[in-house]
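Quick heads-up: structures coming right below.
What follows draws every value from the coordinates through simple rules; no lab data is involved. Owing to the predicted nature of the structure, the values given are computational and were not obtained by experimental measurement. Cβ atoms are built from the backbone, for glycine too; each structure is taken alone.
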Structure P
Amino acid sequence: MFVDLISLSFRQGFSTITMQLARNLYFGFEKNITRKLREILTALQIERTYSKREILEMYLNVAYFGHGVYGIQAAAKKYFNKDASDLNIQESATLIPLLKSPAYYSPLVHPDRALKRRNLVLHNMVVAGYLTEAQYDSLKQLPLEVEEFHLRSKIAPYFTEYIRQQLNRLQDSLGVNVYEDGLNVYPTLNSKIQACMDTAVARELPKLQERVYRKLQSWKEKNEMPDSVFQEKAKVQIAFVAIDHHNGHILAMVGGRNFEESKFNRAVQARRQPGSAFKPFLYTAAIDNGYTTVDKFLNQPVVVINPDGTRWDPENYNREFGGPTTLREALRLSINLVAVRLIQEIGPAVVAEYAHRMGISTPLRPFPTLALGSSEVIPLELVSAYGVFANQGVRVEPISITRIEDRFGNVIYEKRGRRREVLNKATAYILTDMLETVINRGTGARARYQFKFYRTAAGKTGTTNNFTDAWFVGFTPHLTAGVWVGLDDPKLTLGRGESGAMAALPFWATFMKCVYDTLHLPDDTFKQPTDVIRLQVCAETGKLATNYCPKILNEVFNIKYHPTVLCDNHTGPTPGKKKKRILF
């Protein structure tokens with residue numbers, strides 16, 4: 001008290017054990033005279049009510065012992081991997097200095113300091129009559145034996161680390177120490193959905209890894225690479241994330257094949273080319289600007305001169321081409337040549353603007369190559385952007401923490417995903433309807449016929465040059481999820497044939513089927529807004545169908561842009577023309 005008075009500041013705390021107990025239980029750590037007086041008065045009441053032994057017991061059960069550990073039982077587990085009741089004398093003496101300065105005397109970080117301080121505690125036990133000199137001489141010779149307990153999180157370790165990083169960024173603005181203040185953090189994770197994601201990864205990753213090892217053998221032999229080096233370089237990595245697109249809650253997350261091997265969270269930190277998984281943004285720009293699903297573009301070779309003067313000769317995945325193709329068919333079959341012709345009409349800058357508006361924050365190079373996903377994206381952002389389609393044009397910012405409470409239950413932080421309408425409902429629904437076609441009878445059809453996932457769903461595959469990256473991003477009325485697989489080194493490939501449909505879709509389909517079966521979700525349908533109409537049109541002309549059109553499509557249109565005239569190619573028999581007589 002004298003030091004504080006002459007300095008007119010709180011340089012020393014002048015707290016007894018009972019005062020510290022009162023502070024830990026009731027008052028927190030704010031430094032002001034009011035809190036100190038209340039602490040003193042409360043300590044007096046505690047002293048009158050409890051014995052010294054009871055006070056010490058309560059104190060040891062709430063005191064901070066460093067490394068995020070509160071209470072003597074947790075400390076015994078952390079430093080010696082045993083219960084407090086099983087601690088021996090020298091182990092107990094190692095923990096006591098942590099009450100004075102948990103960081104300075106940590107046996108994990110500063111074992112020399114911890115050993116000296118432990119022996120000082122043992123000496124004081126001799127002075128106080130709890131040990132004999134002979135016992136002290138024997139105990140002080142013993143080494144500092146610490147067996148740190150590592151709590152290996154079996155549930156969502158990448159998500160847990162993601163939360164920790166966010167708390168680190170928040171603590172200054174909240175005025176708290178996230179490791180010492182006993183906060184209650186409420187995350188968005190759904191453990192059942194996370195379990196489905198973990199199951200899907202455990203089931204499908206070994207199959208993919210085996211294929212990749214086999215396909216890269218020739219590359220290994222050409223480089224004369226030892227088996228150990230090859231197996232490390234050829235490890236398939238994964239980013240997998242699921243969100244509730246209605247409120248932005250991140251429901252499940254996997255950031256790599258093994259958290260213990262690599263803490264790098266590819267779901268939120270990696271930037272990879274999305275390939276054809278980027279095409280929905282191109283088609284969104286088209287539909288939103290008056291194009292329809294039945295508009296046709298040539299599926300023929302095209303030569304593009306980029307703004308930097310380089311020549312680009314895009315090809316389809318199967319290196320085949322054809323005639324005029326509708327936008328629906330082009331998206332269903334992921335036809336590159338149609339996408340390139342479309343982006344040349346719309347403009348790459350316009351497509352980039354739509355992608356940014358829907359949640360992509362990474363730089364997007366405004367070249368025609370953008371139609372095929374040449375600019376890098378972050379997996380979480382791509383998944384969140386697809387959620388705009390499912391959420392009728394409303395983007396909801398993804399969040400992982402909904403609320404934080406202090407140790408007394410007071411809410412000190414609350415978060416809701418920011419909502420913003422970025423597309424009109426008609427555009428969002430038409431794209432959803434087109435992406436349903438991808439899963440029902442397009443490049444994503446394996447989800448149906450092989451993995452038996454028959455619920456209402458929409459999505460898109462993605463494959464980059466040389467099979468470096470494979471994607472599948474899809475959504476249902478209930479949730480949106482996306483998966484990326486590849487090798488950390490973008491110079492390496494998964495191997496020929498490892499497309500989004502082959503390498504990535506199995507994870508998504510297995511996961512979605514598990515979620516629906518586990519949570520018993522109803523098979524709801526996507527809601528058609530009032531400004532979208534369904535019309536029967538001629539497959540050949542795209543105009544309103546007549547009874548004589550040979551092939552009729554049942555298509556969706558924005559009410560502002562729907563066809564209004566009848567097909568004039570198929571109008572029936574010519575009036576007044578006599579039938580030829582047939583003689584038998």
Structure Q
Amino acid sequence: MAFDGFTTAALVREFDTAFRGGRINKIAQPEPDALLLTARGKDGQEKIFLSASASLPLAYITRKSRVSPLTAPNFCMLLRKHIGNARITGITQPGLERVIQFHLEHVNEMGDICTKILVIELMGKHSNIIFLDDKGMILDSIKHISASVSSVREVLPGREYFIPRTQDKADPLSVSEQDFERMVFRRNQTISKALMMGLTGVSPVMANEICFRASLDPDEYAPSLDANARLHLFRTFLHLTEETREGCFTPNIVYRGSLPVEFGVFPYRQYGSEYRVQTFSTVSLMLETYYSARDEYTRIRQKSSDLRRVVQTCLERDRKKYQLQLKQLKDTEKKDKYRIYGELLNVYGYNAQEGAKTLRAENYYTDEMIDIPLDPLLTAAQNAKKYFDRYNKLKRTQEALSVQAAQTASQIGHLESIAASLDIARDEADLSQIRQEMVQSGYIKKHSDEKKNAKNVKVQSKSRPFHYLSQDGYDIYVGRNNFQNDELTFRFAGPEDWWFHAKKMPGSHVIVKGKDGPLPDRVYEDAGRLAAFYSSGKDNPKVEIDYVQRKHLRKPSGANPGFVIYHTNYSLVAEPELSGLTEVDS
């Protein structure tokens with residue numbers, strides 16, 4: 001999520017191309033730290049969204065409207081007064097700073113032409129939107145920063161505006177080889193850290209990308225590089241700055257599965273085959289898509305937090321219970337010793353002396369002599385009965401605990417499968433099905449209003465399995481949750497279709513719909529990679545996958561959703577990645 005100097009440069013070029021010479025028609029402040037400018041550009045009327053949010057500063061062109069407060073804030077009113085119908089004469093970026101400057105021309109109350117500058121600084125928690133006059137003096141800002149808040153710079157009306165330079169950094173667009181040497185290789189830091197600290201606008205992901213393109217380890221100590229490595233790193237960096245000056249940008253988003261991981265304006269080479277890349281025609285479309293997807297992902301994570309908490313609580317409880325049951329089961333292993341003591345006392349008890357505390361006798365099972373502890377107040381027969389009573393009690397305990405431990409283990413597996421389903425949930429329909437499963441299994445109580453609307457909930461919450469096309473054109477389906485796993489395996493799949501699942505770990509059922517003839521080898525590999533990716537082992541480099549034809553699967557009566565048994569299967573080892581697979585919108 002690097003809104004760095006390179007992304008800013010691409011955005012400034014896009015803004016300048018679209019709006020230079022256009023006019024601002026409308027100004028709104030939908031959020032306390034954000035503006036929505038409606039302007040007419042070369043492609044008609046569009047909106048520019050500018051946000052100085054400390055957690056999510058950004059800027060892009062959009063056609064979406066946002067709800068504004070009934071009473072406009074003072075900063076918004078000031079902008080409307082001065083630049084409500086201003087002409088955009090240019091949009092610039094100082095060096096490679098994360099700063100965008102809108103140069104505006106308007107007519108004042110006296111009919112004179114005046115110039116103003118609207119600045120947005122995209123600097124994390126220090127982000128701000130600042131309104132300047134033609135002399136660079138601050139007229140107002142969306143956030144007021146006093147000397148008590150910042151010792152570096154005050155952002156208040158009447159103060160002179162300047163870009164804070166708290167660190168001595170070089171401008172990447174004009175840096176010489178000698179300056180690069182001084183700013184990067186003379187720092188007692190790793191290469192990636194030296195690039196970030198020595199040059200403006202270089203984010204961590206871009207620093208790693210530069211190192212990757214130069215075939216260098218980003219964690220290597222910068223001063224330790226030899227002359228050839230230094231020259232290669234500088235030329236690699238120079239190539240990117242030349243592309244920036246020429247506007248050779250390729251807006252793209254890197255995905256891992258359906259989750260957007262990173263965006264950038266240059267193709268990333270540091271990400272492996274388990275990632276997929278989507279390119280965009282504009283930087284604004286890339287940013288809007290990225291943050292929309294991230295917001296949706298965050299929203300789903302937040303909505304599923306209650307379900308996750310219930311699952312985690314139940315898992316912790318059942319795991320503790322299971323460990324206690326295993327410990328108790330281990331204690332019952334001594335039952336056979338008591339049975340042997342009782343049998344030997346019945347055989348050799350006549351040798352026991354009255355009041356003796358032990359009896360030494362031969363164990364005819366092992367032909368060894370053993371000492372049998374005795375209660376001196378009891379006869380040999382009574383001691384034998386006492387040992388048989390202990391044996392029978394431990395035997396009954398073992399039988400009961402074996403059943404209980406198996407039930408607890410099954411419940412833990414079920415809860416882990418629900419947790420895996422929550423990890424791959426993409427929308428509210430997925431969460432609704434998972435909630436239904438948890439209600440059905442007794443993990444969540446069903447409220448009275450849910451009972452009344454149960455039928456409506458079922459209809460509204462219908463979601464479909466993931467659908468992929470293999471490299472050879474075969475349809476592969478992946479269950480999103482246990483209900484879908486059952487549906488896929490026992491209702492959708494035909495007897496000759498192939499079923500895949502991660503071995504001995506929670507995961508989705510994967511079904512390959514067959515065609516005439518045997519499956520190509522590559523289809524097995526594709527399905528295996530999907531089964532690995534949609535399992536709890538997706539962060540492992542390799543995952544073992546079981547696969548078998550659907551006709552060999554059985555579901556025991558009363559088993560939890562998603563549970564199957566099979567007695568014959570094949571196995572393969574797959575990497576949890578999706579390269580070459582095409583997801584189909586169902």
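Here FRET efficiency 1/(1 + (r/R0)^6) of positions 301 and 477 (r between Cβ atoms, R0 = 25 Å, to 0.05) has been calculated and equals 0.05, so which of P, Q was it run on? Could the numbers behind the result be given before it?
Details: P: 0.05; Q: 0.50.
It must be structure P, since only it matches.
For which of P, Q does mean count of other Cβ atoms within 10 Å over residues 69-76, calculated from the coordinates, equal 13.0?
On the way: P: 19.4; Q: 13.0.
So the calculation was done on Q.
For distance in nm of label points 7 Å out along Cα→Cβ at positions 269 and 469, which of the structures P, Q scores highest?
Working: P: 1.8; Q: 3.1.
Result for distance in nm of label points 7 Å out along Cα→Cβ at positions 269 and 469 over P, Q: largest is Q.
With relative contact order in percent (Cα under 8 Å, 6 or more apart) derived from the coordinates and found to be 12, which of P, Q does the value describe?
P
Taking 30, 22, 21 as the value of semi-axes √(5λ) of the Cα gyration tensor in Å, for residues 309-540 alone derived from one of the structures shown (P, Q), identify that structure.
On the way: P: 30, 22, 21; Q: 57, 24, 13.
The read-out was computed on structure P.
Taking volume of the Cα convex hull per residue in Å³ for each of P, Q, which is largest? Each step should come with its number before you reach the end.
Details: P: 250; Q: 292.
Checked P, Q; max of volume of the Cα convex hull per residue in Å³ sits with Q.
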